[in-house]
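Throughout, read-outs are computed from the coordinates displayed, never taken from laboratory work. Small disclaimer: the values here were computed from a predicted structure and weren't measured. Cβ atoms are built from the backbone, for glycine too; each structure is taken alone.
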Structure 1
Amino acid sequence: MATFQSDASRQGRQFAQQCDGLLESNRYVLEPGLRISDIGVEVDRVAVSPSGTRVWFEYKGSVQGRRPGLLRTDTLKKAVANGALLGALAEHPPFVVLTSHLPVQGSGLGMLKTALRLGYFTDVICIYDPAQTHRLAAF
């Protein structure tokens with residue numbers, strides 16, 4: 001029987017593959033992620049948009065579980081912290097979170113709205129919602 005951690009790792013890899021596929025289908029050129037040790041942030045994927053804009057992506061999602069994606073407040077808090085820490089850099093590319101699920105109520109929604117208002121993220125996109133994925137063309 002697989003452990004919780006191995007299941008989570010497998011699901012994380014599957015979600016990352018889905019995110020990569022979405023970016024590629026939108027004609028992004030994928031580059032490796034990066035670690036910014038000075039501020040303690042790992043960027044899951046760097047990609048160059050069709051217009052030539054380099055974008056940093058964080059992937060937060062899963063297709064299973066009781067509270068996947070940004071429905072888990074601890075997962076959302078990690079994304080918010082990364083966005084806030086990136087603010088310490090003199091400048092950086094757009095920082096976009098790709099997720100499987102967005103909060104629609106409660107404290108999670110409040111955190112997400114506040115983080116967006118403060119500019120911690122350039123955008124947060126649910127990869128399963130075509131009404132949101134079209135925003136990838138904006139870069």
Structure 2
Amino acid sequence: MSIGPVEYIIIGFPGNDFHGEIVPEIAKLVDSGTIRIIDLVFISKDEDGAFVVLEVDEDEGVSVFASLDGEVGGFIGNEDIAHAAASIEPGNSAALLLWEDLWALPLVTAIRGAGGVVIEGSRIPAELIEAAEAQLDAVG
């Protein structure tokens with residue numbers, strides 16, 4: 001089975017305040033075949049800095065995410081959770097989401113078929129692109 005690029009994202013929720021607004025947008029990406037959810041974990045950090053993992057089917061605060069279609073579970077490990085938790089300030093929470101970019105699967109298949117290998121790739125933060133565009137606009 002061929003697999004497309006897999007990405008992760010850590011989404012912070014200040015004040016442990018989960019809202020469901022992102023769920024329909026993620027669901028659209030899943031339903032359109034753009035991404036496939038591989039795993040999803042919620043992490044909450046108390047005021048003392050201790051963190052706990054919240055399960056979407058066991059915690060009312062994040063249950064809105066249970067409606068997402070995917071094969072959730074097993075890929076995100078304790079080291080991944082600890083890494084994500086380190087970036088969360090006390091009294092806040094985060095979602096750690098792992099997905100496959102299905103939209104890129106034809107390109108990945110073509111690269112592999114041509115004997116190519118991806119040597120490196122990275123996501124460039126939007127803030128850097130916006131700053132570069134602003135500089136280009138100022139010059140030109």
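Observations on the model:
- helix-only ellipticity at 222 nm (-39500 (n - 2.57) for each DSSP H run of 4 or more, over all residues; to 500) from the coordinates reads -12000; which among 1, 2: 1
- Computed over structures 1, 2, relative contact order in percent (Cα under 8 Å, 6 or more apart) reaches its largest value in 2.
- Highest-scoring entry among 1, 2, by distance in nm of label points 7 Å out along Cα→Cβ at positions 15 and 127, is 2.
- Each of the structures 1, 2 was assessed by distance in nm of label points 7 Å out along Cα→Cβ at positions 87 and 119; the largest value belongs to 2.
- For distance in nm of label points 7 Å out along Cα→Cβ at positions 39 and 95 computed as 0.5, the structure of 1, 2 it came from: 1
- Parent structure of the calculated result 15.3, given that Kirkwood radius over Cα pairs in Å is the read-out and 1, 2 the choices: 1
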